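What follows is a set of structures for review.
No value in this document is a laboratory result; all are computed from the given coordinates. Please read all numbers here as calculations on a predicted model, not as lab measurements. Cβ atoms are built from the backbone, for glycine too; each structure is taken alone.
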Structure 1
Amino acid sequence: MSESTGRVADATGNWVDTLAPPYARPYLRLARLDRPIGSWLLLMPCWWSTGLAGMHTGRFPSLWHIVLFFVGAFAMRGAGCTWNDLVDRDLDGRVERTRSRPIPSGQVSVAQATAFMVAQALVGFLVLIQFNRFTVATGIASLLVVVIYPFMKRITYWPQIFLGLAFSWGALMGWPAEFGRLDWPALVLYAGSILWVIGYDTIYAHQDREDDLLIGIKSTALLFGERTQAMLAGFYAAAVAVIAAAGFMAGGGIIFTIGLVAFAAHLAWQVNRLDIDDPAYCLVLFKSNRDAGLILFGSMLIDSAV
């Protein structure tokens with residue numbers, strides 16, 4: 001197989017393609033380390049929840065917790081993507097953007113991918129057990145949502161809700177890592193993050209709209225169609241309002257408020273620039289949500305320290 005066919009269609013020219021040893025590249029692609037944006041988006045609710053706890057205590061959050069969540073998010077994102085590719089291997093082979101993924105293209109066997117998934121999950125588990133027992137139990141509970149998510153696009157036009165449930169789970173982790181329990185600010189943050197995920201993943205899904213129609217895959221991109229911009233504005237506005245409520249419940253002050261306004265402005269920019277008929281720019285807007293999340297987290301850190 002040539003190097004060009006080994007690359008994933010929408011992730012060329014990255015460090016995996018140019019620097020990683022050839023034998024490692026299919027596995028790094030399975031873990032999406034050639035496209036780390038998903039890991040960053042999984043990480044954001046974890047860090048937000050940590051920042052929320054910091055604002056509540058009036059102390060800068062634990063750097064150890066911040067590092068653990070970083071490592072855990074990348075490990076579990078990799079395991080989740082490998083699971084998703086195992087489940088979707090037949091569908092991926094029928095979609096232009098995904099047929100070059102390691103399993104449908106034959107770079108990695110099902111057995112090899114399964115072993116790699118288990119190895120990544122073990123790394124995630126080693127990270128998880130560094131926290132208190134309540135947080136460990138909360139993290140283990142997320143596995144149910146992770147397991148069922150890949151099947152949802154076969155049966156509902158709202159698979160983005162289930163992705164939101166999975167990708168926002170970190171909002172339920174940072175708070176109990178500090179307090180050993182779940183309180184309303186974390187639960188409200190979880191709801192706000194779900195709304196955010198539904199919004200940005202709808203943008204992402206517009207890349208595959210035509211292929212999804214052909215093979216019978218459902219998504220909010222297909223459900224909303226030409227109404228996507230208005231629906232995105234609604235979900236993003238609701239996300240900002242709910243996340244604001246979580247932050248103020250936790251004691252967020254003026255710095256958090258400024259960060260929240262900047263976060264809202266970034267989401268408004270995405271809505272304004274959205275063109276559902278331009279898949280390449282949909283990907284640009286989708287990726288920009290990492291920056292939006294970091295803006296909000298930065299404001300939480302500063303607010304907690306001040």
Structure 2
Amino acid sequence: MIESHGLTLTYPGGKGVFELDFVIEDGKTTGYLGPNGAGKTTTIRALLGFMKPDRGRAAIDGLDCFADAPRIQRRLGTIPGEISFPEKMSGREFLRFMNDMRGERGKREAELLALFDLDPSGRIAKFSKGMKQKLGIVAAFMHDPQVLILDEPTSGLDPLMQSRFVALIRQERDRGKTILMSSHSFEEVDKTCDQVLIIREGRIIHEGSTEMLRRSRTRTYLLQAARPDAAASALTEAGFPARATDNGTIEVPVSGDAVDRFIKTVAALQVVDLNVKHQSLEEHFMRFYQQGGEEGSR
């Protein structure tokens with residue numbers, strides 16, 4: 001449904017995307033991941049027909065993304081990374097404008113406005129960032145498109161609205177929609193996507209299942225024990241690179257396939273407290289690369 005064959009698009013400074021080859025089959029939800037500046041937004045701009053490739057081709061449902069952009073846009077649901085609205089309009093006027101441009105009624109408009117608790121009657125210029133993001137989501141989904149391309153769709157949403165958005169994506173996935181979603185949230189991708197594409201420095205270095213990414217993830221546990229020195233020694237002997245911090249907490253990085261062994265090791269200790277250190281998706285990418293994530297990834 002979404003295809004890229006040798007897609008190359010470069011900027012004057014030499015950055016861009018290079019020789020991108022991927023196919024997203026009909027009905028699949030795919031997470032598009034990578035550090036800032038890796039090329040995610042450039043890829044999405046090419047798919048939306050906003051930029052002409054230097055070489056190669058991108059297509060959606062057999063239509064060329066650049067040459068057939070007007071036809072594709074009428075059938076597509078999109079959320080750009082930096083949403084821009086005609087701010088003199090009200091939210092309701094903007095939704096009416098989108099319906100007129102597509103030539104069809106937004107049959108899910110009322111349902112989505114209620115889901116995201118959005119009153120679109122005010123002027124967009126006075127909307128908060130979160131309200132603008134909600135308006136963008138409603139505009140993207142209200143005509144019930146078969147294909148959705150979403151760039152950081154939950155940016156600016158509070159946790160409750162993020163949760164509702166995740167539920168919406170899962171519902172659309174179950175209905176057989178084809179979705180490409182760029183995100184900085186590992187949890188968001190983990191809960192919604194069937195597969196992932198990982199891009200670094202403009203090149204796709206991994207294409208595979210979300211389950212693989214989950215298994216490769218390293219969590220850092222924060223352990224406080226009644227006997228810190230003995231606990232650190234026991235963990236080191238069990239093969240975990242435990243590190244004691246200044247406040248007596250022991251940091252223990254544990255890969256996805258070693259969690260059971262870690263829990264069994266910890267069960268023999270006198271544990272005072274155990275938490276998980278938050279790890280950003282950016283940190284996860286760095287660990288993934290260091291662990292040789294590029295090898296055998298395509």
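List of remarks:
- In this comparison of 1, 2, the computed figure 18.3 for mean projected area of the Cα convex hull in nm² is attributed to 2.
- Structures 1, 2 were shown, and relative contact order in percent (Cα under 8 Å, 6 or more apart) at 23 was computed from 1.
- Among 1, 2, structure where mean count of other Cβ atoms within 10 Å over residues 140-147 as derived comes to 19.9: 2
- If mean projected area of the Cα convex hull in nm², for residues 148-187 alone is computed and equals 2.8, the structure in 1, 2: 2
- Taking mean count of other Cβ atoms within 10 Å over residues 100-107 as the criterion, the top-ranked structure out of 1, 2 is 1, with the highest value.
- For helix-only ellipticity at 222 nm (-39500 (n - 2.57) for each DSSP H run of 4 or more, over all residues; to 500) computed as -10500, the structure of 1, 2 it came from: 2
- Identity of the structure behind 14.5, 43 (criterion: Rg and Dmax of the Cα atoms in Å, for residues 92-203 alone, calculated), options 1, 2: 2
- Of the structures 1, 2, the one that -0.53, -0.67, -0.81, -1.00 was derived from, the read-out being log10 I(q)/I(0) by the Debye sum over Cα atoms at q = 0.14, 0.16, 0.18, 0.22 Å⁻¹, for residues 108-171 alone: 1
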